[in-house]
1. Of the structures labelled I, II, which one yields 28, 55, 16, 0 when P(r) over Cα pairs in 20 Å bins from 0, in percent is computed from its coordinates?
2. So if we calculate percent of Cα pairs over 23 Å apart, for residues 139-306 alone for every structure here (I, II), which label has the highest result?
3. Consider the structures I, II: one of them gives 4.8 for distance in nm of label points 7 Å out along Cα→Cβ at positions 11 and 155 as calculated from the coordinates. Say which.
4. On relative contact order in percent (Cα under 8 Å, 6 or more apart), which of the structures labelled I, II is highest?
5. One of I, II was used to calculate helix-only ellipticity at 222 nm (-39500 (n - 2.57) for each DSSP H run of 4 or more, over all residues; to 500), giving -18500; which?
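Please treat every number below as a calculation from the coordinates, not as lab data. All values derive from a computational prediction rather than experimental measurement. Cβ atoms are built from the backbone, for glycine too; each structure is taken alone.
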Structure I
Amino acid sequence: MVQNRTWEWLLEGFKLELETQVKAKTVDYYYSRACYFARWAQNQRLADPQLITKRDIQSYFYSLVHDQNIVVVGNGTRRQIRRGSYPQWHHYRCLKRFFTWAVNETYLNRNPLDGISLKPPKDPPVEPWRAEHIQRFFEVLNHDWKIAGTPRQRMLAARDHAILSLFLESGLRLEELAVLNVHDIDLKTQWLMLRNGKMGKGRWTGFGPQTKKSLWRYLGLREAFAQGNDLWITEEGRTLTKHGIQEIFRRLKHEAGLQDVKRLVHKLRHTWATTHLSHTGDLKGTKILLGHSTYAMVDRYTAFIDAQYALRAYQSTGPLDWMKDRTQK
């Protein structure tokens, strides 16, 4: 083990601390950015973490935004990019946690981030899948059902239809949808009990009559092939993972001719949120069913809906027409 409170020694302890508090993905989020800063500091000949000052932190944040980086894109060409404000914010969050931990553990005498405060960049409005996109998805799935010639093919076609339907009506995350159990679904009440959501939290959500019909059809066909109680199964009867669900949607997106539309699976959750919010106007209910602890994410859905309403004024006329009307009066 590296000793004497070097960068390596501090980073190792920081990672061990994170592993007792958060999940592996979150550990990587904080640890990787702390390592990135440590490499930058060593390149600046700041080998002793105690030597880091507020000025060094400011120089680092400046370099994140303004230093150009060479990247190799998919076709093999090389181009220069500049990072935006998002990477700067994420590095700030991670360094704040790292240095706060180091000071609290008395490994460092002072926190070089004292006096530095960054605000998170404002997220853009969340755009959902359009109605015509959803229709094309279901046209592909309905075709799969029509051409299914064996019980196994019918089960798979019904499964994919039920997955898309439940995604669009429950507001679940991909990871949450993938771990559902058959006993989590109540077709009579049209409720769904999520037992292990994000950060281990459980919650209730629901679905409508169309998804109820889709789930009923799938569950009836599933029994002949299932080897356990996991809701979603493969053609061999084993558990369908979240990666398997992603493959289903990649194939669906391709066959629907929507390869050029950005994002995929998580956009279905956005679609549910904007649909639910615009239909009910219930901010609190939308937040609860999404499983969010604050209204920050719901505000992004609200911004998109408000923008849609505002843009309706442009459907038949525009500002030039309005100015012309005023001069003619």
Structure II
Amino acid sequence: MTTGVRISGEAWGNFLLSNSDSYKIYAPVKRENIIDYELINVSNLDGITYNLPKPITPLKVFFLPVKENVFKEQKEQKRNLIIGVPACDLAALDILDEFYLREPFIDPFYKKRRDNTVLIGTPCFETLEHCHCTTYGVNPFPEKSFDVLLFKIEDSINLTWGSDKGEEFINQLKEQIGACEEVSDEIIDTIETKRKEVIAALNKSNAELPDYKETGELIKNSDDDIWEKYSSKCVSCGGCSTICPTCTCFLLVDRPGFEKVRQMDACQYPGFARVAAGEDPMKELARRFKNRYMCKYVWKPQKFEGLTCTGCGRCIETCIGRIDKNELFKELAETTVSSA
């Protein structure tokens, strides 16, 4: 890792509070058994969690609100400082950026929010039951798309930068705090050890799960029976799509008063593909259910470079029907082997 700076947890907390007028600061806070982003102030500063797996809310909601009027020009706002972004969400930004920042169809709303945000990524020093990032080639520690990388070791906050915005942020921190220590070799060794431990744990727990490319082939060549089986528990709530850090579907609704509202949409909703005269090529639940996986593992990989699944596992955890896509993929793999 690039040599960075090391400060105490107390100095870091004081720095955040002293800059709350310049930034809207968000960070993951644990409430009982739930970790999610909160706007940080003096009351919840000590509750910030570091180096733990993913907040419930995906990073995309900071750039793609659930609902907004895209006819009105955005107001100037304070910069967002988002702390504790996991590697799976940072990897998801690749596909979002391809969608919304590709010439000549740049989305000005998305771009303005991206430019106005400083992302502080953190590696995961633990795993959760449904984490499977390494299966799809994403390491559990940020390697790109972050502005600042943060490691908390005991009471020390260790920071290094990954972009010009990040270097500017760390220079600002140095100016306000004064002299900062360099990240020691001992800290770097500790970080490397934790990285290896987490990767080993993820590889072991997901040893039977097919990788990204193989999953696409399995889905493409699958029979209808397995989709009927797993979709029988689906209630079409759309939770899997809306909580996914890479899903991008939205609906534009024209309203009186020159309002054009963009709102999050999901391919699992009944009527998602309905057209004039009521025709609906995805009226059947099983077909709609399979469509989501065809989109993520077959069609989009043909057109885009970014991953459309980064192995965060949120879709499994949010599913009302308790559908585990990883179990589906394992069954597809087992069926293919047994029939070969």
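1. Of the structures listed, the value fits II.
2. II
3. I
4. Between I, II, the highest calculated value is found for II.
5. I
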